[in-house]
Structure P
Amino acid sequence: MTKKLFYDNIYQKEFTANIASVKEIDGKFHIELNQTAFYPEGGGQPCDKGTIEGLEVSYVYEKNNKIYHIIDREPPKLHLLKCAINWERRFDHMQQHLGQHILSACFHKLFDAKTVGFHLGNEFVTIDITLNNISPVQIEKVEYFANQVVFNNLHVKQLYPTASKLSELPLRKPPKVKENIRIIEIDQFDFSPCCGTHSSHTGEVGVIKIRKWEKIRGNIRIEFVCGNRALKDFYWKNDTINKISKLLSVKDIDALSGVERIFSQYNSQKKEIRKLKEQLLDYEASTFYQSAYIVNNIKIINNIFDNRNFEDIRNLAAKIVSKPDVIVLFGLKNEKAQMILSCSKEIDINMTKVFKEVCPIINGRGGGNAHTAQGGGDQTSKLEEALKTAQDIIIHQYLV
């Protein structure tokens with residue numbers, strides 16, 4: 001059994017240890033030490049990282065009460081190895097994990113909501129709580145309560161109670177194990193079974209900030225950050241607000257109303273642009289229709305556009321063929337060659353069949369129905385040839 005130094009002194013950063021065993025698995029060395037300050041992954045918390053005799057520890061796990069440290073090379077000696085944990089990573093996990101205990105306790109005390117899921121990620125922490133819905137006012141209330149617990153700098157203790165003593169504790173949730181039960185107590189405020197690492201005082205959490213929340217499978221998922229993560233979150237948000245307020249020439253507290261005003265103007269302008277665009281397409285459709293090439297009373301429009309939006313060309317074709325006795329053969333040159341072949345509904349021509357005959361000319365693919373077919377290929381230089389071929393097929397096989 002590996003001696004767990006991280007329970008004796010959560011702030012121990014360096015230690016010496018002897019190798020108890022070495023296993024080589026897939027080119028990696030799994031080192032068991034007689035004692036370790038490296039916390040193994042478990043209880044929703046990622047493992048510690050660091051070095052053993054200068055060799056990088058990439059992962060730490062526990063199996064059968066033995067803790068293994070994965071490194072790339074076998075250590076140069078077996079005894080008195082110098083080991084060091086990555087303190088920045090450890091302290092971050094301590095802040096986030098204790099912050100989770102505090103936040104979960106606040107949800108439980110204020111709204112009788114249980115925490116049924118916990119994930120400590122690289123950027124954010126999430127908990128799933130048993131509420132169907134939650135309001136911004138409730139979120140603010142929980143967040144304020146949680147931070148008062150932080151600011152009061154309550155003492156955090158680890159307890160190993162007997163069975164009789166355990167039954168007397170007001171546990172927020174039942175333990176998942178039946179022996180060696182470890183309880184994290186936040187100075188009479190919260191009692192929760194847990195195997196993770198936590199700061200010894202709530203003040204070290206710094207601050208708890210709820211970032212967002214959403215409904216997940218009947219529960220509410222809360223995303224939050226604590227301590228240094230909350231500070232980094234504040235940095236970029238404050239910087240963003242300052243930049244927005246500078247762009248809008250307003251005070252930072254007026255940034256939201258400034259953005260809302262611009263967004264409202266944008267929506268109005270977008271509607272006006274859509275209306276003008278529709279009018280332009282109507283005018284363009286009428287112009288093409290009036291100047292069409294006529295064969296046996298059928299109007300044929302053959303045209304290639306450059307650098308237009310294909311959706312606009314498709315809408316233009318639809319407007320034209322909504323008129324009687326007209327065939328549209330449109331091409332578009334952008335990064336590739338695109339075609340749309342369409343006809344009025346009373347014309348008995350299978351445009352998809354015509355399209356498939358000429359599509360290989362532009363090395364293209366596509367499809368459609370009897371009245372409209374579309375697609376594209378990479379041979380832009382042959383787009384004019386493809387449309388000319390389509391026109392010849394239509395004239396000679398269907399109209400003459």
Structure Q
Amino acid sequence: MTTRARTTTVSWNGANARRLDRQFLSDGAPSTGSPAQDVTAAVAAMLGAHAQVLSAAELSAGLRAPGTTRTDVRTALWTDRSLVKTFGPRGTVHLLPAEDLPMWTGALSAVPAGSSPFSKDARMTPEQVEAVVGAVADALTGAELTVDELSDEVIARTGPWAGDLVMPAFQGMWPRWRQVLHLAGHRGALCYAPNRGRKATYTNPGTVPMPAREATTELVRRYLRAYGPATPVHFAQWLAAPRGWAGRVFEELAGAGAIEEVAFEGCGAAWVAAGDTLFPSAEPRGVRLLPYFDAFGIASRPRERLFPGAAYGRALAGGQAGNFPLLLVDGTVAGVWHQRRSGRRIAVTVEPLSPLDAGRTRALEEQVAAVGEVLEGNPELTVGEVTVGGHA
């Protein structure tokens with residue numbers, strides 16, 4: 001890769017403190033106006049809130065926007081439509097800012113597809129993939145359909161082959177076309193609509209993807225502002241993209257002067273957006289609670305610095321981040337926690353990996369109160385062992 005002379009050396013503490021600041025996880029998170037605007041700004045700052053479990057996304061966004069609630073998140077999503085629920089990085093369901101959807105769809109559509117995990121008999125040809133994505137887009141234009149209703153429309157528009165039950169599912173088999181559901185989201189042909197009862201529905205957001213090169217450049221720039229310094233491998237891991245492709249993207253951007261190289265403690269050569277080389281000198285301070293699959297815990301690298309010592313074994317699942325809600329103390333993972341709701345009562349159990357002093361205990365109590373505010377319930381804190389497993 002073409003490189004520049006490294007004129008900046010970045011410490012782990014400096015990088016971590018800046019990431020916390022830019023993730024709205026430091027004290028004094030900025031307010032942009034209405035609760036819905038604050039929530040949308042928070043989701044933009046973290047580059048999407050993981051929403052496979054919507055309550056986790058509500059916490060991720062709400063805890064970054066003090067004074068907001070899960071109702072504010074839902075208002076931004078379903079009423080103001082400043083947020084969109086769709087398939088984002090790693091092919092997983094995320095909340096994304098609606099105004100950023102052209103960038104996301106343009107960039108995600110540009111990521112090369114990996115090898116198919118399905119058997120040869122279950123796979124689709126490139127022509128079939130295009131036919132299904134087109135059928136999804138047509139069927140969802142001006143409509144809100146459940147997955148079963150969408151399946152009927154796709155099969156009617158393409159052919160019986162799309163309905164062959166060849167995809168292993170939780171308690172049976174899914175039709176062939178379902179393997180490109182997330183791709184339809186990445187192409188801008190599909191996003192979630194409000195639930196119909198307990199069933200999810202989908203619609204066509206009418207998004208025109210940004211041109212691939214422009215979108216990818218912008219996504220890398222935003223990623224490096226949020227999580228830099230970072231390497232092409234870090235970016236590939238975050239996006240679930242081929243490492244070779246990510247390396248070529250970074251090389252092209254470096255050659256164009258869009259990103260610049262720094263020396264990053266623990267990583268060697270890493271990259272930031274061009275000119276974005278100012279980092280705090282003060283070490284991170286404070287206590288934070290982050291929910292399942294929070295973007296900060298997933299994207300911050302190197303992972304062993306964010307999860308030091310015993311935290312690497314306790315708060316990760318075989319090295320994978322996201323399965324456990326995290327207790328952050330002074331910017332690093334220092335424990336796990338769990339919440340269980342019964343009516344308005346929210347039982348919060350926090351397991352620190354080392355004892356908290358009086359000041360940090362008070363800060364933890366404030367964080368628990370914030371969890372209660374976001375979830376619109378009455379929290380009760382217990383400091384002790386979390387006995388449930390990952391993603392419980």
Structure R
Amino acid sequence: MDKEKKIFGISWNVFLLGLVSFLNDMSSEMIAPIVPAYLTSVLNVGKLASGSIMGLIESLSSLFKVVFGHISDKFRQRKVFVTLGYGLSTISKGALAFTHSWWDFLSLRIVDRVGKGIRTAPRDALIAESTEKGKTGKSFGFHRMMDTMGAVAGPLVAIGLLALFVKYPADVAYRRIFLLSALPGALSILIIIFLVKDTGKEVKKKIRGISALRNRNLKLFLVVVAIGALGRYSYAFTMWKAQELGYSIVQSLGFYALFNVIYALSAYPIGVYSDKVGKKVIITAGFGVATLAALTFAYAKTLWMLLAGFILYGVYLAIEDTVPRAYMADLAKDFEKGTIIGAYHTVFGVFVFPASAIAGWLWQNYSLKYSFLYAAAMSAFAMILMMTMVKEEKS
């Protein structure tokens with residue numbers, strides 16, 4: 001690993017992995033905003049089933065993250081898992097063009113999430129190993145910024161493609177977008193193969209110590225992660241909220257793009273700031289913002305409230321998708337970074353599925369308002385627990 005070679009103040013490896021995530025997320029977000037409508041209007045899947053499917057999709061990848069994080073620690077190979085993971089996701093997204101039932105759709109989305117599960121912990125470990133001490137927030141912030149810039153570009157490309165395919169039936173337009181989404185994903189794989197350098201072999205296998213998994217703070221934090229995840233509703237619920245208020249799918253894509261712009265603009269400075277003031281403090285604030293976002297969506301009836309909801313949602317995810325990863329990377333020893341980061345992702349993912357299933361049930365039996373109120377309650381609980389942890393650390 002060439003630690004001296006830097007661009008924008010970060011290592012070349014971190015920059016390349018950011019570019020890879022930009023392209024892959026552009027690919028993913030070309031299809032993400034149309035998936036809710038595709039499920040309900042093309043495949044005719046019900047509300048509870050739609051919420052459960054979206055939650056299952058979000059959750060499944062995390063079941064593999066600790067496993068492949070641990071394997072990458074054992075074999076000191078990060079790049080091969082990163083390549084395989086992105087490859088599976090790219091193929092599965094393009095193949096969605098040929099789905100005709102909820103089962104076809106779910107099977108391919110599972111493949112996509114398995115790909116994410118394979119790559120995420122090894123990739124995050126590779127970022128951590130490519131970063132100088134005390135700068136993990138900055139590196140992960142940059143990575144999330146690039147990832148989310150792809151999420152900004154993706155919906156905008158989708159809007160352009162929907163306009164281009166306006167004369168076609170909705171299902172035909174959706175399928176063409178699914179197929180085209182594989183192109184930026186394929187480019188990201190080429191960057192990994194030919195430009196990204198592996199770092200795992202450079203960590204000596206003989207280095208051992210007491211695992212961070214025995215750390216009380218880490219265990220408590222994973223409990224908070226689980227509770228916070230129970231309040232983590234899928235982005236699809238925000239899209240359904242916009243549609244409930246009478247906005248079209250194209251207009252909903254505009255809201256989604258706004259959310260991702262806020263996310264992208266927030267992630268990097270939040271990551272840098274967390275290195276200075278402490279990651280626990282920022283994570284605590286993130287759960288507070290999450291509570292406000294959910295409450296805003298619950299009671300939104302006007303354009304301005306809806307916009308405020310998407311803005312708060314963007315800031316919340318910028319914090320909670322960036323700082324916890326850096327915090328776990330700081331706690332992990334050199335010989336177990338993949339395992340520890342994978343443990344975080346797995347705990348999070350296991351509890352994300354019931355979160356969206358519960359939100360879907362509340363939507364079907366009551367209204368979307370109650371789905372968001374439930375999310376607000378869980379986020380507030382997680383915030384209170386984090387405040388307790390921060391207070392204990394200072395006392």
- distance in nm of label points 7 Å out along Cα→Cβ at positions 180 and 356: greatest across P, Q, R for structure P
- Supply the structure label, taken from P, Q, R, corresponding to mean count of other Cβ atoms within 10 Å over residues 260-267 with the calculated value 19.1. Q
- Message: Given a value of 19 for relative contact order in percent (Cα under 8 Å, 6 or more apart), calculated from one of P, Q, R, which structure does it belong to?
- Response: Q
- Message: If Rg/Rh (Cα atoms, Kirkwood Rh) computes to 1.25, which of P, Q, R did it come from?
- Response: P
- Between structures P, Q, R, where is distance in nm of label points 7 Å out along Cα→Cβ at positions 252 and 316 highest? P
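Coordinate-derived values only; no laboratory data. As the structure is a computational prediction, the values presented were derived from the model and not from experiment. Cβ atoms are built from the backbone, for glycine too; each structure is taken alone.
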